[in-house]
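Several structures are given next for inspection.
Nothing in this text is a laboratory measurement; each read-out follows from the coordinates by a stated rule. What you are looking at is a predicted structure, and each value in this text was computed from that prediction instead of being measured. Cβ atoms are built from the backbone, for glycine too; each structure is taken alone.
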Structure 1
Amino acid sequence: MIWKYLKIIRLHIVAGGILAFTLGALIGIANGGAFNPLHFALFYATVFFGDLSTHYSNDYFDVQRDKFSIRKTVFSGNKILTANPNMLPQARKISIALLSLSLGLAALAVVFKVAPIELLLIMMGANFLGWFYSAPPLHLGSRGLGEVSIALAVGFAIPAAGYLSVSGHLDSWYAFFLLPFVLYAFMLALSLEAPDIDADRLGNKKTFGAAHGVCGVFGLILALASAVLGMFLFYTVQIKAAPINFGFVSAFAAVPLAAGILGLIAMQKRKSAQTFSAVCVFSLIAFNILMIAYLLILKL
């Protein structure tokens with residue numbers, strides 16, 4: 001039975017959180033931040049437990065809608081709770097316990113002056129979005145705010161926590177990455193929902209995809225990837241004395257752009273949304289890995 005509860009955890013989402021947190025920390029280190037293994041582990045623990053909480057809460061509150069999902073996608077859940085409704089009460093308790101652990105650790109870190117108050121505020125906001133993404137009465141994911149919730153939680157909160165773990169505060173240097181990362185997280189949300197558009201419509205879930213279809217989704221994905229590349233190119237031209245070379249960052253940003261172009265072309269030819277949503281997700285993973293590798297090389 002324990003194994004069934006563990007199977008609710010989506011390891012690819014955990015891995016993505018590790019990459020985003022690590023990238024935020026390395027951006028801080030590039031700007032003079034100091035790496036402390038204990039701080040890094042503690043700050044990440046607040047993210048980790050909050051992240052795990054959403055795996056259980058989203059599956060718990062979406063159990064009825066998941067019945068409409070017929071296709072098994074690369075990044076979908078295992079529908080454990082749909083097949084085992086007797087697990088629902090315990091899954092809810094696990095989610096609440098993990099959320100409490102995330103906020104409790106952040107609060108203790110602030111009380112003992114290990115972390116700034118910003119960490120607790122960020123974790124409060126991220127856990128709020130994670131819980132009410134599916135939970136009543138807000139149901140953010142079903143009311144047209146799901147993509148925004150994911151964009152803020154994944155694109156801002158997680159890398160910001162990583163940045164705080166080495167810098168101790170958010171500053172103007174992090175601000176250069178705030179909007180690009182939020183837009184990439186918005187692209188991630190759209191990519192993940194693209195294969196589930198039919199299920200979302202059957203479940204009366206108001207997502208961008210349900211309203212505009214797969215071509216609309218991949219058109220917006222392409223627009224977001226283009227905007228991020230445009231910002232990094234602008235930084236390359238305008239910022240002369242930066243801790244990193246934005247020319248390299250712009251080159252890395254070409255990967256999600258290429259995925260967006262391929263995805264939109266494929267949707268216009270009525271290809272599989274599942275395949276090209278995975279391409280877009282992996283392009284974002286590739287961007288993170290390239291950035292992490294570059295920053296590690298730069299530091300070493």
Structure 2
Amino acid sequence: MTNIIIGVRFQNSGKIYHFNASDHPEIQAGDHVIVETSRGTQLGEVASVMVDPQNQRDGGWKSIVRQATPRDLVLRQIWEGKEAEAVVNCRAKVTELNLDGIKIVDAEYTLDGERLTIVYNSEGQENTKLSNLQKAMKRLYPKVQMEFRQIGPRDTAKIMGGLGACGIETRCCTRFLTEFSPISIKMAKTQGISLAPSEITGMCGRLRCCLIYEYEQYQKAIKDLPRRGKRVITPAGEGKVINVNPLKETILVAVDKSTGIKEFSKDEVEPWAETKTQKKKAGKG
């Protein structure tokens with residue numbers, strides 16, 4: 001029997017989860033399926049299809065329940081409308097209870113409507129007490145199992161969407177990023193990007209995800225280039241490196257007052273210390 005593993009996402013550009021669809025060989029990317037998850041029965045879109053994958057997961061993959069029907073898709077739309085209503089109701093309760101720093105981001109119903117998850121962000125607070133909010137929402141929704149799930153600022157920005165800090169119409173995280181990579185100040189320094197907060201901070205208040213996009217290329221490029229402040233020997237004479245252009249593989253060197261600053265390719269310069277050592281060994285130093 002052919003082993004068919006499908007990748008399923010439950011939100012646009014959301015994380016992909018894998019399920020066994022070997023009993024449904026007709027399923028293709030773009031189709032919708034019903035699956036059982038830790039959060040209940042969910043409807044998801046097939047993002048990828050793998051036939052007899054080489055890398056097997058320990059314990060195998062959970063099988064899908066079935067392929068989604070037109071009725072399931074209509075039902076999902078109905079719940080989406082009720083989710084928007086739940087967000088509005090929960091935000092009203094947050095205001096009513098004066099819960100400062102709590103941002104209600106989203107609400108998620110399972111396909112059977114038995115469970116409602118309220119997704120929130122707590123600004124600067126790790127262990128915010130939500131007991132009063134939970135009780136208030138439970139009174140509004142007595143027939144559903146309710147859960148509150150806290151997310152970080154990056155996930156909040158991803159769900160909220162909107163303009164990117166760089167001016168792009170839709171933020172990268174909302175448009176195509178399925179997972180967040182660790183970002184560090186070192187990435188900005190390596191690429192010669194200004195460390196001003198406005199230049200490296202995203203709309204989420206964290207370092208921009210795009211700092212990692214070209215980081216590896218810059219790392220490779222600077223390996224063969226002398227660092228800033230190093231003395232080098234150039235065709236115009238001895239000088240000091242004042243800047244590097246990794247992608248052009250060139251360096252800017254301050255030679256002397258008359259010559260000024262000149263740009264040289266990496267093949268045109270030699271390390272001053274290494275050249276001096278070689279001259280000494282040759283009896284010329």
Structures 1, 2 compared on Kirkwood radius over Cα pairs in Å, for residues 120-167 alone: the greatest is 2
Comparing 1, 2 on distance in nm of label points 7 Å out along Cα→Cβ at positions 160 and 272, the highest sits with 2
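Could you tell me which structure in 1, 2 was used to calculate FRET efficiency 1/(1 + (r/R0)^6) of positions 176 and 256 (r between Cβ atoms, R0 = 30 Å, to 0.05) as 0.95? Write out the running numbers ahead of the final one.
Working: 1: 0.95; 2: 0.05.
This value belongs to structure 1.
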helix-only ellipticity at 222 nm (-39500 (n - 2.57) for each DSSP H run of 4 or more, over all residues; to 500) gets -8000 when computed on, of labels 1, 2, structure 2
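Quick check for you: by relative contact order in percent (Cα under 8 Å, 6 or more apart), which of 1, 2 is greatest? Can you show the working numbers first?
Numbers: 1: 23; 2: 10.
Greatest value across 1, 2: structure 1.
Of structures 1, 2, which gives 13.9 when mean count of other Cβ atoms within 10 Å over residues 128-135 is computed from the coordinates?
Values: 1: 20.9; 2: 13.9.
This figure was derived from 2.
Between structures 1, 2, where is distance in nm of label points 7 Å out along Cα→Cβ at positions 56 and 208 highest?
2
A value of 19.1, 60 was computed for Rg and Dmax of the Cα atoms in Å; which of 1, 2 is the source structure? The partial results should precede the final answer.
Values: 1: 19.1, 60; 2: 28.1, 92.
Computing Rg and Dmax of the Cα atoms in Å on every structure in 1, 2 gives 19.1, 60 only for 1.
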